Structure I
Amino acid sequence: MPRFLHLADVHLGFDRYDSKERTKDFYRAFENVLDKYAVGHNTEGVPPVDFVVIAGDLFEHRTIQPNILNQAKLCLQMLKEHHIPAIAIEGNHDNRPYGTQTNWIKYLADDDLLILLEPERSPDGDIVYEMWDGEAGGYIDLDCGVRVLGSQWYGASAPRAIGSLAEAIYKLPPSPGHTVMLFHHGLEGQIARYQGALKYSDLLPLKDAGVDYLGLGHIHKSYVEQNWVFNPGSLEANSVEEANYDRGAFLIELTPDGIQAELKTNYLQRSLVRLKLKATGQESSQQIEEGAIAIIQSAIQSGKLNPAVEPMVELRIEGTVGFDRFELDIKKLQQNLKTLSGALIFLLKYEVDLLEYATPLAEDASRVQVEQEVFTDLLAANNTYKKRATDLAKGLIDLKDLQLEDQSETELYQFVEQLIEQSN
């Protein structure tokens, strides 16, 4: 029975955090998952597969550095040496812009390291499937009895393209067995804030045309719909927000009774840890700093965070604080927490609101009364001064009057010193 490995969103050359080690993570994940679950060098007794499919976004960028191209070549050469075909389509990250004849995916295909499946256009603009001839084509019939169909990145025009693709499939000769199709697009309802997602019903023309397995890419979270639509997710998390996503590579077996799919996640991946500190508005800046350190220490003691593996760590400080944001040195705290956690990358998200007081004022309040209440509210919102807010507010009004009287800076400074001393 045919078996294959379904990957998507490899994103070689990922550079979002400006870390060479983080960029290498994406290569390590790609190489390791192929070695374990395609070639079969694993301890789970999983034998080699008949072929590998990559459903878009092999690369992070259309323009790549030589070392990133070499990473792809090393991994694909491993498959070639074990006589395992690698079949790919372009995704939105690595597709050719309109009018461009080639890119690095096409280069790898020309170098006989992968099979790039792309349907063509007839003179009338219709989608046409031609069999892969060793250099180009939209579909291939493999020796294991599986037909694999390609597609392109259609973006917002995907719903219209699906109908044309289905019509083109109807015109093909009978499939030698199961039919697998690769399509780089996402389904609605899988992740938040994703515009342009397809409905499941949008894909059904492809099923009616004979597609037994629709292999998707694009969304970095793994999901399955009706045991027909399969999306493995990205091999590595592209952001800390993806830390809780199920993702990996689908190991697929096509049987007479249906599709047997297993999501493989046991390969090299960087550990990601997300933590949170809730501020109530009663803490001083020093207490917030101490709380952040305590959270990291607790995560280490519980085993959630292992400094030895150089994880990626995010600590989000949320809520309300009763001090000026400049009283907390965020950059220094971030560096200290990075050292404590042993993190490769430490992200400190300081997203707090300032504690505010607003004393109701009568409509006929005098200017002095308004000033008194405004100063009092500002001081009461600061944990350092709130216990002396009333006295300090009166002192600030007096200070303002002295300044209006053109008192010297020395006299004003002496007044402030006395005010603070009397309020202690």
Structure II
Amino acid sequence: MKRYTYPSLLTVLAVMLFASCKKDFSNPNSTLVKDALSNSVGLTGVTIGVQKQYSVGRQSPLYNLVTANGFSTFELRLQNAGNVDEANLSTGGINVDGNNNVLGNLWAQSLKVIFDANNVINNAQSLGDKGYASGLIGHATVFKAMALGNLSMYWEQIPDTINTNVTFIPKAQGFARAIAAIEKAQAAIAANPISSQFLANLPAGIEIPQTLQALKARYLLFSGNYAAALTAANTVNLTVKSTMNFDAVSPNPIFNVATATNNVFQVLDSTFGLTPALAPDLTDKRIPFYMSVNASVAPRWRIAGFGTTLSTPWPVFIPGEIMLIKAEAYARQATPDLVNAIVELNRVRTKTAGSDPYGIGGELSPYAGAVTQAAILTEIYRQRCIELYMHGFKMEDIRRFGRPASERKRNYFPYPFRERDNNPNTPADPAG
């Protein structure tokens, strides 16, 4: 089957859609944009562009999510104070303001991903080939949901729509919108399974149905809907890999900016930024998975894991996350099921690298702590911080688990000046 190529289309779209720095990304006078959004070839090019925008480059949500979270929760070590935005995040508190470009990029690029994904989702519904359309809707929704999740994890309120002078909604509604978008995509796929032609034209990596279900479980958990999170997590196939892939033209942004240069950030050390009481056992095999050691040149601890090479894929979800969603959901139910919470917890603790599709395995002994809700939740938090190191969830986890303020450098981020200067509805910043 013929595989289409899209470079010229994506280049033209990029020039037009990025022509303005305002949050109103529309270009109503552009015939080419309208044409691109009216046929399967153009829409495929746009959704591939959405994935690239989300995952490639120093401005991408992926890079800025890992960076903002990592410095704010003691996961990362600053390598060069000349990187002012990263340095201010590393210091934390009032040093982090609306002028921070890491936060500005996470905010603006997440909104841009939502805008472009919405264009794909809305226009795909008009296509005659409903199986091709469901693939477009599913793929674009993966990135729309993650972008909504990014905003909702790190800001108290998020924009209600993607336009100028918008009002804001509480973060809980952001998670709800991500879940609603996922469910709409799942309904489209259930009615018309994704066509083989669409999959042939999509770059390898993203497994759409399983990814949507994993993201649904994630945001249901963050929303406090534990019964539904458990139901969603129970249907995720833990043998499936779903990744954002990279190459020399579109390199892994963590490797390209940090690992390769050793000039922006590195991992902190084998504590994973956890307190002594929660730090990993030194026999934990996830230490050498996520970190390498340089015995001769500082710093000793270096990035490994999913930032090892320019082509290392970045997973959208990992099996350990799903197991820990289930463990937490069991433990937080109205009537806690601590027995099954421990079962899922031990699946993570004892998991071997060989049994995990990404090679992540703690290979530890089963949980032997107190069988109380508080103790088990603390261990679940600990395992999330280790299993999901540098995945961008720790700041949300710290708040959800009620961890001490000393374990983070911010509660929420301030709103970027690029938003505040152009939108009188921007909320007041949270306290440092």
Structure from which 30.4, 97 was derived, Rg and Dmax of the Cα atoms in Å, options I, II = I
To which of I, II does the computed value 22.4 (mean count of other Cβ atoms within 10 Å over residues 144-151) belong?
-> I
For structures I, II, calculate FRET efficiency 1/(1 + (r/R0)^6) of positions 136 and 320 (r between Cβ atoms, R0 = 35 Å, to 0.05) and state which one comes out highest.
-> II
Test item: relative contact order in percent (Cα under 8 Å, 6 or more apart) calculated as 19, pick one of I, II = II
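One of I, II was used to compute Rg/Rh (Cα atoms, Kirkwood Rh), for residues 232-327 alone, and the result was 1.19. Which label is that?
On the way: I: 1.19; II: 1.02.
Answer for the origin of the read-out: I.
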Consider the structures I, II: one of them gives -10500 for helix-only ellipticity at 222 nm (-39500 (n - 2.57) for each DSSP H run of 4 or more, over all residues; to 500) as calculated from the coordinates. Say which.
-> I
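No lab work stands behind these numbers, since they all come straight from the coordinates. Computed from a prediction, not measured in an experiment: that's the story for all the values here. Cβ atoms are built from the backbone, for glycine too; each structure is taken alone.
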